[in-house]
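Given below, in the form of structure tokens, are the structures.
Just so it is clear, none of the values below were taken in a lab; they were calculated from the coordinates. As the structure is a prediction and not an experimental result, all values here were calculated from the model.
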Structure I
Amino acid sequence: MAFYLGIDGGGSKTTCAVGDESSQLATAVAGPSNITRVGEVRARESLHQAIREACAAAKIAPQQVQRACIGVAGAGRTEVARTVRTIVAELISGEIEVVADMPIALEAAFGGGAGVIVIAGTGSFAYGRNAQGRTARAGGWGFAISDEGSAHWIGRAAVAGVLHAIDQEQDQRKDAQASATALPLFRGLKAAWKLNSLDEFVRAANSNPDFAALLPAIVAAADAGDALAQRVLSQAGGELSRLAGIVIRRLFTGQDVGSLDVWLSMAGGVFRYSTRVRGAFCDEVRKVYAQVSVNPQVVEPVTGALQMARHGHNSRLK
């Protein structure tokens with residue numbers, strides 16, 4: 001029996017799936033493996049852990065894997081793809097293909113068909129393919145300048161919003177610490193970063209922190225009624241809908257937008273964990289593209305990587 005392995009390697013986690021010709025046998029989740037963000041040492045640890053644990057759960061050895069498809073951000077750069085392939089080859093002796101994270105997401109959502117997928121995890125982007133096989137993308141230019149609507153963007157926006165709110169309350173309270181303590185969202189963000197004071201919070205926010213790690217606290221605050229958290233998540237949905245619109249227009253030009261027959265899917269932790277982001281995203285898309293069909297289920301890109309491993313070399317990579 002042949003065994004196949006697919007990996008979705010992101011900036012927050014690495015998901016590995018092992019399967020045979022027709023079924024998925026096991027999955028495992030490890031830490032981040034985006035080399036650009038976490039470096040080669042951390043990426044190796046995460047990739048090896050995910051592979052070992054998924055294979056153990058499937059009751060096979062990594063050496064039994066016939067083909068593997070590894071989808072990681074930045075794989076369009078030759079040096080990144082080469083490094084990831086070398087790391088995986090330390091455990092797997094079969095054929096290894098390293099691709100960007102975009103093709104595996106599209107495969108998971110649509111197989112070989114047409115459609116547009118928007119991914120919002122640590123980073124964000126939109127990617128699509130039309131019936132003629134032409135592809136287009138928008139966003140995903142990196143967390144420092146782009147990745148609108150991503151977990152990083154949401155965390156940074158929430159931190160900025162809290163500090164602005166503290167400024168606005170200075171006339172009503174004696175000190176900044178008192179103003180901060182009065183904000184429920186601030187308490188959640190401070191706890192997520194394991195900090196004790198406003199001064200520590202400000203220093204952390206300006207020291208290249210993990211803004212994406214704040215997402216659960218922001219979602220929890222929004223669910224509890226915090227207006228600032230709700231506003232940030234709704235804005236994220238709007239930003240992600242804008243990315244979807246760019247790709248829709250690029251791939252389906254010449255058609256009346258009111259008569260478009262396009263499937264749109266979502267992937268990534270932001271969509272998975274925030275109903276508010278999903279709702280705002282769908283609402284904004286439908287305002288402009290009323291006939292676009294949005295899949296309400298959040299797809300798992302790792303299933304696309306596993307399927308591409310089954311297909312073999314150079315399958316659906318464009």
Structure II
Amino acid sequence: MNSIASRRRPPFARFLSIDIARRYGIFLFFILLVVISGALSPPFLRGDNVVNMLVQFAPLGIVVIGQVFVILVGGLDLSVASVMATAAVIATAFDGTNASAPAIFGATFIMCVCAGLLNGLLVTKRQVSPFLATFATAIVLQGMRFAYTQGAPSGNVPPLFHAMGTGAIGGVPVSVLLLIACAVGFGVLLHLSTFGRRVYMVGGNPESARLVGVSPDAVRIVCYVISALLAGLAGLALSGYVGIVDNWVGRGFELDSIVAAVMGGLALSGGRGSLPGGLTGAAILVIVFNIVLLVGMPVQAQIIVKGVIIIGASACYVVRRRR
């Protein structure tokens with residue numbers, strides 16, 4: 001009997017290697033991808049290209065942070081791209097000077113809180129699926145945006161937002177510094193605070209959370225508000241980087257942020273994953289899109305690569321869920 005049990009029990013070395021791969025596989029893959037990309041295209045590791053990738057990574061990373069909170073409680077947020085575009089339109093709705101910056105931040109904050117509350121209340125109080133609820137919010141914001149701009153947004157982005165999108169401090173892009181500040185602040189909130197423990201508890205077993213006095217609905221609503229606020233901040237930074245106002249600023253970020261989170265090890269069922277993992281998934285997306293262009297493939301190849309990555313991420317998610 002003991003011999004049979006010992007044969008079934010995996011060797012310690014094998015168990016350790018499986019555990020390391022499960023916990024740190026995404027980070028090891030990121031390092032391997034950087035090495036391979038550098039070998040395929042020497043310009044990949046040049047300073048200007050690295051800065052360019054960081055600038056592209058910053059707004060996506062900020063959105064991914066919010067998406068991580070939502071996914072951990074078992075939800076999705078498909079409204080982030082529409083929130084970003086609406087924030088960009090708000091950025092040009094005033095006189096285009098830095099004096100209007102407080103009003104822009106205030107209006108963006110109100111819009112984001114309303115969008116997050118709408119998402120959270122639809123999901124928790126009306127039992128609407130996160131997919132439909134956040135998709136509906138995205139459409140509502142899009143309609144309001146087009147009604148205001150008549151399909152042709154105009155106006156100037158204040159210099160402060162140009163600095164957010166294109167400026168640098170000590171050689172480090174301001175948008176990257178914003179990402180670092182958000183990652184540290186919300187990382188502490190998620191992994192080192194009582195609220196973070198409640199997020200994992202609600203995502204893992206909402207009934208158990210309710211039995212110990214935690215309100216799953218309140219936690220979910222706060223997570224949707226966090227996601228909307230971070231999407232609004234990313235939209236303001238991206239509007240400064242683009243330099244012109246577009247009704248479609250941030251288009252595609254809703255899928256990219258979800259794919260990045262899933263690649264980073266988050267479970268769509270909730271309760272499992274980490275913020276560093278989600279950010280690493282976002283970095284991998286940016287690197288892959290960058291290397292596609294550096295090796296001379298057409299821009300259209302990015303769409304194909306994105307589709308392949310989505311299929312791969314979905315397959316990995318199914319495998320992890322079965323295990």
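Given a value of 32 for relative contact order in percent (Cα under 8 Å, 6 or more apart), calculated from one of I, II, which structure does it belong to? Show your work: numbers first, answer last.
On the way: I: 21; II: 32.
Answer by label: II.
Of structures I, II, which gives 33, 15, 11 when semi-axes √(5λ) of the Cα gyration tensor in Å, for residues 201-272 alone is computed from the coordinates? Let's see the in-between values first.
Working: I: 33, 15, 11; II: 32, 15, 7.
Structure of origin is I.
Match the computed value -25000 of helix-only ellipticity at 222 nm (-39500 (n - 2.57) for each DSSP H run of 4 or more, over all residues; to 500) to one of the structures I, II, and report its label.
Working: I: -15000; II: -25000.
The read-out was computed on structure II.
On volume of the Cα convex hull per residue in Å³, for residues 57-192 alone, which of the structures labelled I, II is highest? Show your work: numbers first, answer last.
Numbers: I: 180; II: 120.
Comparing I, II, the top value of volume of the Cα convex hull per residue in Å³, for residues 57-192 alone belongs to I.
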